[in-house]
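So, here come the structures, one by one.
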Structure 1
Amino acid sequence: MARAQQVKIRDVAQAAGVSITAVSHALNGKGTLSEATRERIKAVAERMGYQADALARGLRRAPLGAIGIVVRSLDSLGEYYVPGVDVFQRTLGVLSAKALERGLAPMLVPDLTGRSIPMISFMLDGYIVLNPHRNDPVVELLRNRGIPYVTQGADPQRPEFQAWASEDDAASCRTVLEHFAAEGARRPVLVAGTDQNAWNLDSEAAYRAWCDEHGAEPRVYRVPEGAGVQGGIDAVGRILAEGRPDAVYALTGRHAAGVQSGLQSTGLDVPADVLVATGSDSEHARHSRPPISAIQFNPEATCNDLLDLLEQSIAGEPAVAHRRAATRFRPRSSSRRSG
């Protein structure tokens with residue numbers, strides 16, 4: 001992937017409406033600029049990528065052998081350890097181990113557009129962006145700086161972008177819905193997150209297509225990922241106000257646990273009255289009573305695919321195609337009436 005044209009000090013000066021000397025003094029802590037002016041110039045330079053790229057020029061002559069990993073779902077949550085949600089730890093653990101096996105040093109990096117990002121973050125050979133959002137500013141930053149990157153899940157903003165890999169979320173959704181149907185459910189509803197990423201978007205599209213094929217009315221309830229278990233509990237009121245469904249597919253494990261608890265609090269039985277399943281296995285799903293049926297991701301295959309694609313991108317080779325890995329459905333007591 002070709003790198004973007006380097007931003008020069010005069011470009012920063014022009015954008016900030018100051019002299020080149022003022023930019024130099026602001027970035028090097030010299031001169032007699034006011035603190036407000038100094039901070040404004042530094043903000044302009046950071047936005048344009050001048051400071052990081054200027055420092056990186058010499059290092060860019062040879063690969064560092066290091067890659068960055070950004071987890072956009074956790075950036076969105078605003079927390080990087082979510083108790084009971086082990087999918088991120090599994091994915092990051094597998095991805096880091098497989099990167100090391102290839103001689104690549106992985107570096108976990110928070111939102112690249114935030115403040116206090118280490119300068120070395122912009123000197124890495126390339127990036128893996130997990131679950132980018134529509135109009136994702138991190139993707140835009142990497143593109144503008146010409147830094148090679150690949151994504152877990154398609155970029156919702158750029159359907160032409162092919163350097164991505166993920167689990168087959170649409171197929172996972174259909175697997176759960178067919179399981180519901182085999183257990184006698186005809187009116188399933190979907191509880192999705194609010195992040196505009198491929199997981200939510202592809203799952204909803206598959207759900208709506210299944211409903212159309214089976215003559216079912218699609219009912220989608222969106223709950224912020226950060227709302228956790230309580231968000232699932234709160235969604236039950238909205239769901240029941242529009243009529244009791246016979247099955248609920250909640251994408252996140254925390255939402256599923258909350259939905260099941262909320263249904264039970266109204267006197268409904270799971271699974272006799274309502275079947276429940278989730279699109280992301282977690283401690284919440286496994287430890288609920290009854291245990292909740294869940295999609296189990298396949299990080300080994302996906303992480304290998306992502307690293308293959310990233311190495312191609314770093315080498316300047318075009319991505320051959322995007323890749324989808326099969327998942328595994330684990331039916332448990334929450335969605336089984338037939339034993």
Structure 2
Amino acid sequence: MKLKLTVLASILALSACAGNNANQAVQANAQGELPLKIGYTAPGAGYADLYVSADHGIFKKHGLNVELVRLNDSSQLVAGLTSGSVQVGVGVGQDTAAAIMKGTDLRYVAMSEAHYNLELWATPDITKVEDLKGKKVAITSPGSQSDFGLTALLEKHGLTRNDVTGVFVKSIPAEVAALQSGAVSALLTQPPQGTETREKGAVRVATLTDLEFPLGMYTVQGKFLDSNREAVRRFVQAEADALKFLRGNEKETLQSIQKYTGIAKPDLAKYAYDFFLGVWQDSPEVDEKIVRMAFEEAAEIAKTQPPQDVGKYIDNKLLGGA
């Protein structure tokens with residue numbers, strides 16, 4: 001299996017890569033493998049389902065020749081899908097729900113996570129969430145999981161976004177750097193990167209894994225699905241195998257987490273693995289309740305009404321082989 005890991009620098013670059021035939025049927029290679037570009041939005045351990053599928057032959061087993069495309073942030077997810085730079089995209093459900101409400105033809109075909117996968121790490125003087133009042137918190141980009149997560153965490157503890165200053169820094173490494181430099185008092189991110197800050201004296205104040213959130217939502221264009229149902233079916237079947245692999249193959253999963261996140265220390269990878277065992281789904285079946293949550297959040301931001309029937313944007317038949 002050919003695997004190419006690409007970092008795309010901008011939305012313009014995404015559009016430039018696209019062709020006019022983005023929704024035509026893909027052609028199998030000499031081995032009968034169908035090509036598929038899958039975009040994901042952060043170099044975190046949460047995407048270990050993709051990492052192990054690439055590293056341990058799961059995509060190949062299902063007749064796929066996959067290119068993993070790492071997008072700079074969640075704002076590029078819809079652009080990548082609509083341009084054809086990626087054919088499958090995974091990220092925050094609100095982004096794709098907002099696009100659907102604006103007329104973009106997208107379908108949810110799989111789901112790997114249905115809860116926040118975030119931790120709050122802070123300077124030692126902050127021992128509880130309420131101590132954040134008047135402080136600066138590093139988050140990645142508008143519309144990202146950490147953006148929504150900061151609001152949810154504050155509200156859970158009786159605070160609002162007006163009580164803190166959310167500092168957008170674009171990337172997880174930038175969040176870590178901001179906390180370590182003293183530019184912010186806390187960061188909100190997924191392990192293992194955020195966990196690194198404990199070595200500099202930071203303390204973990206809270207986790208958000210008890211809060212439902214439409215996060216690992218795998219999305220495709222409707223026209224692409226119509227023209228390439230077999231390719232997407234193979235992907236969904238591979239995703240089902242990957243979620244099982246994660247739980248039964250700790251050593252191999254840890255190796256992939258280290259490889260793709262750039263975390264060299266085995267203890268940090270193990271910390272992330274144990275954390276995500278409580279977040280990863282057992283099955284990639286798309287939960288309509290979680291999709292509805294994505295539409296409701298997107299509608300609230302846009303000051304409009306969500307669609308009454310969100311089920312029409314979900315295709316769970318692929319998991320059963322149809």
Structure 3
Amino acid sequence: MNEVVRGRVDDEAGRLAALRRYRILDTEPEEEFDEIVTLIRTIFDIPYAAINLIDFDRQWTKAAAGMSADACAQSNCARSEAFCNYTIQSDDSLIVEDAAQDPRFADNHFVTGPLCIRSYLGVPLTTSDGYNIGALCVFGTEPRKFTPEDKEVLYNFAKVVMSQFELRLTARIDGVTGVLTRRAFMSRMDRIVAENGDEPASFVLLDLDHFKSVNDRFGHPAGDAVLAHVASIMSAAVCKSDSVGRLGGEEFGILLAGASLAEAEDFTQQLRGQLAQASIPEIDGGSVTASAGIAQRNRGEPRPSWFERADRALYAAKREGRDRIVAAEPAESI
């Protein structure tokens with residue numbers, strides 16, 4: 001029988017921090033998770049399967065099988081209405097054989113409404129440090145008895161889901177700085193290009209000046225500390241809708257959603273000043289300077305062109321003496 005991981009069910013603040021760590025709430029659908037719930041639904045021969053995460057006041061569905069788009073949207077519900085909210089309150093599975101006869105759920109709109117849920121089996125999605133951040137569940141429209149073997153199967157799939165969360169985090173978050181990896185950052189740029197909306201968006205490509213001398217003088221651990229310090233300043237400076245990524249070595253990218261070129265220039269000048277004034281203990285209280293190229297995306301411009309214009313502007317800033325910013329020339333008509 002699968003050994004149940006003991007969760008920290010009484011530490012809500014820690015649980016929410018653990019959930020935030022994975023940076024998965026409100027993300028786009030991902031094939032890996034869609035395939036998992038589709039396979040589970042087939043194995044259980046049941047109408048629905050889902051990966052649900054429980055936020056402070058809501059349930060959010062990362063993946064669902066068997067549900068229409070409208071039904072999937074409805075599953076993003078208030079936390080108080082979610083079956084999975086009950087699941088995360090315990091280290092054990094939650095089994096509901098007939099929701100219409102269960103006083104906890106008989107009046108729930110998932111039972112009385114179009115989904116007509118009658119049976120439910122859910123197991124917690126438990127992090128390596130013991131927090132239940134959500135649940136993996138199957139549910140159907142007829143009363144059903146679930147067996148110990150059913151629980152075992154779902155627990156094993158919950159481990160797979162958590163392994164995918166960890167892999168996703170590794171692939172998306174740079175281990176030194178805590179900001180997006182190059183791959184994840186490029187995905188954000190691609191998303192803006194795909195949306196092709198009327199709102200402006202600007203890309204800042206920033207490179208730390210003479211960073212090799214930091215590594216040579218203080219060592220690579222100190223260099224990593226400088227990168228982490230710089231990334232924290234950038235992350236604190238941007239808005240929630242913006243993105244920061246480490247694109248390689250000492251090169252960073254910043255996506256400013258809704259920012260015109262002039263607004264991006266003002267932002268980057270302020271950021272450059274903050275970096276130059278920062279005192280970094282690992283390099284004897286010294287600071288670093290940065291050069292940057294900025295490009296506002298033209299409507300219809302593909303990502304490679306947008307990136308290349310910022311890259312050319314960055315190299316112009318370096319040629320002009322570093323510790324400065326250069327705005328890219330507008331793109332040619334698309």
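For the structures shown (1, 2, 3), mean count of other Cβ atoms within 10 Å over residues 110-117 is largest in 2.
Looking just at relative contact order in percent (Cα under 8 Å, 6 or more apart), which of the labels 1, 2, 3 belongs to the structure with the highest value? Intermediate results must be reported in sequence, preceding the final value.
Numbers: 1: 18; 2: 25; 3: 13.
Ranking 1, 2, 3 on relative contact order in percent (Cα under 8 Å, 6 or more apart), first place is 2.
Thinking only about distance in nm of label points 7 Å out along Cα→Cβ at positions 126 and 310, which of 1, 2, 3 has the largest value? It would help to have the intermediate numbers written out before the result.
On the way: 1: 0.9; 2: 2.9; 3: 4.2.
That would be structure 3.
Taking distance in nm of label points 7 Å out along Cα→Cβ at positions 142 and 198 as the criterion, the largest value within structures 1, 2, 3 is that of 3. When FRET efficiency 1/(1 + (r/R0)^6) of positions 230 and 262 (r between Cβ atoms, R0 = 25 Å, to 0.05) is computed for each of 1, 2, 3, which one produces 1.00? The correct label is 1.
Rule-based calculations on the coordinates, nothing more; no lab input. A quick note: this is a predicted structure, and the numbers were derived from the prediction, not measured. Cβ atoms are built from the backbone, for glycine too; each structure is taken alone.
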